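Since every read-out is calculated from the coordinates, none of them should be taken as a lab result. Everything numeric here is computed off the predicted structure, so don't read it as measured data. Cβ atoms are built from the backbone, for glycine too; each structure is taken alone.
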Structure I
Amino acid sequence: MLGLDDKQIKELSHWNHDGVTNIFVWIKKESQKCPHCSKSTVSTNGTQTVKLNHAAFNDRPCIIHFKKYRYVCTDCGITFMLPNPISSRKSRISNNSIRQVMKLAKDPRMTFKLIADQVNISSTAVMNTFFSNAKVPVGELPSVLCIDEVYLGRKSKKKYAVVLLNFETNEVVDLIYGRSVEDCIRGLDHYTRDKRNKVKYVSTDMYSGFFKLSKTFFPKATICVDSFHVIKLIIDSYQKLLIKIMKKHDTESKEYYLLKNYRHILLKNNGNVEWFKRKYNHKLGYYISNTKIKELLFEIDKDIQLCYELKESYISFNRLKDSTHLEEKLNILITDFNNSSYDGYQRIAKTLSKNKEYILNSFIRIRKRRISNGPIESRNAVIKMIIKTSGGYRNFDNLRIRALYVLNAK
């Protein structure tokens, strides 16, 4: 437990007092080299006892009373103490406690207060221990770089941070405070031009600032629009249509009821809905399947069915693995969206047309994996969990260190 050899120990005892386990350790006197003149000596001038907070022992707080000799060199007269094998120099926390802190800190659900309760030291000591021992060097820029943003919460002066991720290894390269082009340039400025030119692909959403950043900082990279964000844009637009139609009907009507309670089945991907299982509906007064509910929803307004089919057409296009005639198929979809009577889909058509090159680039595969921001979304969820469990971070540098430590922990 203490990492000491039995031969080193002169005396070892323990006792319990007020719910605290106390361990007394006295190190034997042995011949030691003087750090000043390198002569050996066994002469001593008293002892020193230090108290060290130790990780909980048998679910009890634990204190180690560590006693060692003060040596005197018979040649030069210098007095010296041996290094403490249980803790670092000038530290009042045992090495085992430090290891426990660093291990527990890998869990994003653990706050510094919870760690302090388990390790039997103060929250301040946990924070000081963590930030002095966490090694989070800035990663190298990868050949395939994913860029996304994450919300930092209300306590943060800047509401968003930019997350940089290595698509091939799923490791987070860095977090940048703020999402403006100026913020990103400051965060990336330490990378040389040669390192930036090694980035071959950049995957991002359709935020214009990320496009500008990619073109400026990674001029040799191919820009890819993340497919998830395109589909989300279409689904969000479709939901606005459904809500708009719902509000045209009386709140007591069947149409309002169906759109309010069942529009979610139209927003899901067709393959993710259980269509044929029948359930009793108390409002309608009979057993009904999701297939029949979809038919009833389509009867409310013709745009509901037409826009649903367009949404599903784009999802089917997005799933294509054969890259043959991709541009031709996308052009047909853009035309269909533009010809829709729903103005929201007409705006979607303009967005698809404007970003057509980047959308087609997203079908590129690296080691049989299509380039996307999929891996970065799960990392964003971890960052949000760290922020939520801690109640928010006012100091972004501390959040960055904790997040990188958790996300890239091995």
Structure II
Amino acid sequence: MNIRPKFNRNDARILGCWLLLGLLSGCGAPLMPGPTPASGEIVVLWHGFTDARQEALLALGDRFNAERPAGITLVIEYHADLPALLPTTSPDQRPDLVIAMPNEVPGYAAQGLTALAPADIPADLLPMGRALFTVKGTLQALPLGLATYVLYTNDNWLRDIGYTPATAVLEDLRLSTCRATDLASGQVGLGLPSQPGVLLALLAAGEASLIGEDGYYHFDDPAGTRLSAIIKEGMRAACIRTFALPAEGVTQFSDSAMAMLIESSLNRREIEAAVAAKSNFTLGVTRLPGPTGPGAMLWYGVGIFATQTAEPQHPAAGVVLDWLLQAEAQALWTAKTQYLPVRAGGIAAQLAALPAEANIERALLELTREVAANGAWTVWPPQAYGATCRAALVQVLTALNTELPAHEALQEAVAGCNRELTP
């Protein structure tokens, strides 16, 4: 792969002019002289997305370059396998900004590639976003978008069986999943996608210890065992159903064949649209239940950091970081990716702009604000992104529907995940 050397100031002025001329000229029209940008700064951002997030980044880049804060031009580039590529670049080849997942940031930080300045950190950054990208006590990247797992509910159905999602505890979930189940008509109480995040979210809500102070997994503790026993009981009674493809769960839920569905907040619009198309029940969204009330929410997301380059980080990268985390940019990012805002101000702005009928979006924003304030949250451990651990977590959901005792299923997963951490 050819890696373009990082722009210097003269390169920036020249490219800035050409970019502006390109915007001003039509196809085949003669190029007309245009003004040089006020500062002539170029900020280069690398990402590894090939999905809707790439489209969203390009849309953000277009808007930034239309506004051109401080005369800066933002250049957005795709590069595959950034965790392998970035460490091989020399300081003068590196981009100014890099998009990263939480599990990638510790490696970048260990190699001295991150350079987040204190001035770049917003005062109202949500605590779960901060925790996702903190390495050994230091914030190494800024969150760009957040996501969590929630319980989507058929409120009409749950009202009929006396289940109140906003105040329910795990025991209520245990009883209500089977109250809602009617095998003769193909109806089931709860649906679980066979995904690692679903099990982690259940364990977090059930107050299991995902990662101990020693850095190893301990979710086979008493709280985790109690939670898995409840899920196992529901599965063995056919009151809880798992499925490999998320679309299967969405279809069954929207068809009123499932009373509750645990899914990511990133899928809320697909679920909302599917339910609206059938128009047969009121859709709700809430936190997963815990032992004594609504449980802690599991958060994950995507971040961005400034790099260590040949020269000290120039202020232009900080201008772009600040712009990306402003309310308007966050609203565009949310609209195109379904990530939730990362700042308290962004939540307030999006709540104020919502139409009256946007009940699910409003509920999710309010849940985000609520748990940020009361501390009822945890983050997806960076260690749990490994392929071995993810497979072990999915295997638990399969094993709970067998004769294997619940605590043994958890112990096997803990052992598998911890083997991945052992040098």
Inset, instruction - Consider the structures I, II: one of them gives 14 for relative contact order in percent (Cα under 8 Å, 6 or more apart) as calculated from the coordinates. Say which. - result: I
Legend entry - Entry that produces 17.2 once mean count of other Cβ atoms within 10 Å over residues 204-211 is calculated, selected from I, II: I
Legend entry - Ranking I, II by FRET efficiency 1/(1 + (r/R0)^6) of positions 260 and 316 (r between Cβ atoms, R0 = 35 Å, to 0.05), the structure that comes out highest: I
Legend entry - Origin of the value 31.1, where mean projected area of the Cα convex hull in nm² was derived from one of I, II: I
Inset, instruction - Work out distance in nm of label points 7 Å out along Cα→Cβ at positions 100 and 276 for each of structures I, II, then name the structure with the largest result. - result: I
Inset, instruction - Determine which structure produced the value 3.7 for distance in nm of label points 7 Å out along Cα→Cβ at positions 52 and 308, calculated from the coordinates; the candidates are I, II. - result: II
